[in-house]
Structure I
Amino acid sequence: MTATPAGAGAVSGRIGQVVDRARETTGLSDYGGDSWREGLEVLVRSALGEATFNDYGEQAFFDSLVRPLATRLQVEDWYRRHPEIGDQDVEIDLLGVGFPRTGSTALSHMLGEDRSFRNLRLWEETTPCPPPGVSPEADEARMAGARLAVDMGHSHVAERLRSMLPQSPDGPMEDHDLMALEFKAQIFLVSAHIPTYADWFAHCDMEPTYLYEKRVLKLLQWKTPEKRWRLKSPTHTLFLDAYEKVFPGTRFVQTHRDVSSVLPSVSDLYFTMLQAGNPAIDPAYVGELNMEQWGLALDRCLAFRRDPARDGRFFDIGFRSFQADPVAEIGRLYKWLDHDLGDGTVQAMLDWRAANPKDKYGHHSYDGADFGITETALEQRFGAYRRRFAAYLD
């Protein structure tokens, strides 16, 4: 698909197709309001006017827009039948933020071995309905599907992606799919060349997104015993002000690594994911996109943390320290949280670490020059971050 200017008729036509498919798939019609529509319109207009898909990429992109709407329809149907779901509170015990590619995935998996807290698991993040705990048979079917998807992914995706995207079917998952329910999610940036959407997303109002995510978290915890959540996604680093409005008092763990390793690695991940559906994607665009998105995220994070009260809700972990002795770093985190770290939990964390060594699925190599990322540019854009967190970048 060659990019051409997208008229209003073309945009509305495509959106109508997506909306109709979601209704046909579920047999439902109530989306719980239309706050999602603005994001979908910007996303579709950007894709129609700027993306350069091949046939696979175009089909995969528009197929990916159906699932969020189908999920919303199912969520609202459960609330219609069980309005008491909305009476619950949602407690975020800990939110992982910071750069991607900083050890945050391994940290979240090790923290996920503490079963006294609620994690967002892969199989329920992609398909939250029916709510976990309502039907053991439905839960097992989704777990089996997630296991199959992960196994197929490890067998068939490019080696580079296997090394960059470690997953387990019942392990913690970033909440991209929950943010996508409002069509405000970074995950869309790895599906197409959509610079207009990327810029809009970086400056959009995320409060409605977090309000709807809170609604889904209530559904997910409704029939499960654990109610205190531990979540993680680098995306939230862009929107800490909005997150705080919806989840006040949240404490954060921020992982750190020098940008000379992070930005080329993230750019390589984006480029690898984009290539399948967008073979003509320009590496320079990918580098510029990541420099802008993550530069803005760290600018906002630094501003957020200038408030001593807010800064006091952050615990910082450096990449090299975590790699050298993850349990020691987690022990410091638990002491800061004033939580008990039992011997059984420590052993479970060590077992996970032993079963998931750093290069289990291959070694990830990259070169910032491929994406136009130079040391001069990194120092200009991220110098303030380097100075503020120098102790964690050794």
Structure II
Amino acid sequence: MAQSTRATPAQEPWNDPHAQPYIRIENVTKKFGAFVAVNNVSLNIYQNEFFCLLGGSGCGKSTLLRMLAGFDSPTSGKIYIDGTDMEGTAPYDRPVNMMFQSYALFPHMTVESNIAFGLKQDRISKTQTTQRVQDILELVQLSPFAQRRPHQLSGGQRQRVALARALVKQPKLLLLDEPLAALDKKLREETQFELVNIQEQTGVTFMVVTHDQEEAMTLSSRIGVMNAGEIVQTGTPTEIYEYPGSRFVADFIGSVNIFEGRITEDEADHVRIDSEEAGCSLYIDHGVTTTSGAKVWFAVRPEKIAISRDKSDADENCTSGTVQEIAYMGDLSIYHVELESGKRVRVTMPNLVRGVSDAITWDEQVYLSWRPSSGVVLMA
């Protein structure tokens, strides 16, 4: 088995000023009449990356993917793949293959024939076609199903056939449009790891479009978050989750509590915020370089908040409220706590012990607290 292509922090090409991007998207705009679907997007993607474009419906992510594939042309801007300008290059002449959400398998063909179809169209020799199909069937663990037809397969197996058909042509870049959307939750979670393993073994650069935050976090080496035709933040899953660059990103990725406030003290190593919404003074262990009195927002994830019947010793980062809702999810419990300001705060606690008899319950008065390093200050 090939070694993992996942970059370690010391190998991350996007942090190397001398690394050459495999895909360069330069100031690309796509208009449909007066509607701007993609607005002046620039993006670098590196060889062997598993890059995810993440965003809601209508944000422009699929349009950007179609321009990479050659199905749509940019209104302005340039797209380079492996150093070659793609302007005027037809989809079938690009070193790209695309896996569609619908899978688009031929129902009358066997699995083996579906996978071999593209190679036959390219007039690859019969011997080479047979070998490449056998190799890819083994990679996606479908060798025993080679003679079955699509209707005889499960959803997950059909997904792997579509993936095999796309990979067998050995593209430099594989584009995947919502590849797991048709699968149920449990199968989708299992297939995410299979997809990562296949990408690592083949070394092909993957670019996937998804609206599913959890899917993007699981699959990708980096994520580009899109909104209204623009990429608003690019980073590793950890960077996007822990250090969102805006309220939109913080709110879009996972669950978050956001408190409005004003800066009362801003130093190089800390900042203090007065927040009526939070009902307490907020102390954060990093500066933000802004003026005193500036309006800001403080974001803290639910799992980073402690909930207790007892008040914390700290005067800052500690507030109180009443438990309004509780959701038991098995591995964790979710608490909705209403503060005196009327702000509702979401807190999650792992259920580490079975059957806790004195667990916090509805209508209890509780205290919420968090560490100075737990949250992030957002300027917009």
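Numerical summary
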quantity	calculated
Per mean count of other Cβ atoms within 10 Å over residues 218-225, the highest-valued of structures I, II	II
Per relative contact order in percent (Cα under 8 Å, 6 or more apart), the highest-valued of structures I, II	I
Structure responsible for 0.94, with Rg/Rh (Cα atoms, Kirkwood Rh), for residues 50-257 alone calculated and labels I, II on offer	I
Structure responsible for 5.0, with distance in nm of label points 7 Å out along Cα→Cβ at positions 194 and 322 calculated and labels I, II on offer	II
With Cα Rg over 2.2 N^0.38 Å, for residues 130-177 alone derived as 1.31, matching label from I, II	I
Cα Rg over 2.2 N^0.38 Å - structure with the largest value, from I, II	II
Of the structures I, II, the one that -6500 was derived from, the read-out being helix-only ellipticity at 222 nm (-39500 (n - 2.57) for each DSSP H run of 4 or more, over all residues; to 500)	II
Answer label among I, II for the case where mean count of other Cβ atoms within 10 Å over residues 58-65, calculated from the coordinates, equals 22.5	II
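No lab work stands behind these numbers, since they all come straight from the coordinates. Source: prediction; values computed, not measured. Cβ atoms are built from the backbone, for glycine too; each structure is taken alone.
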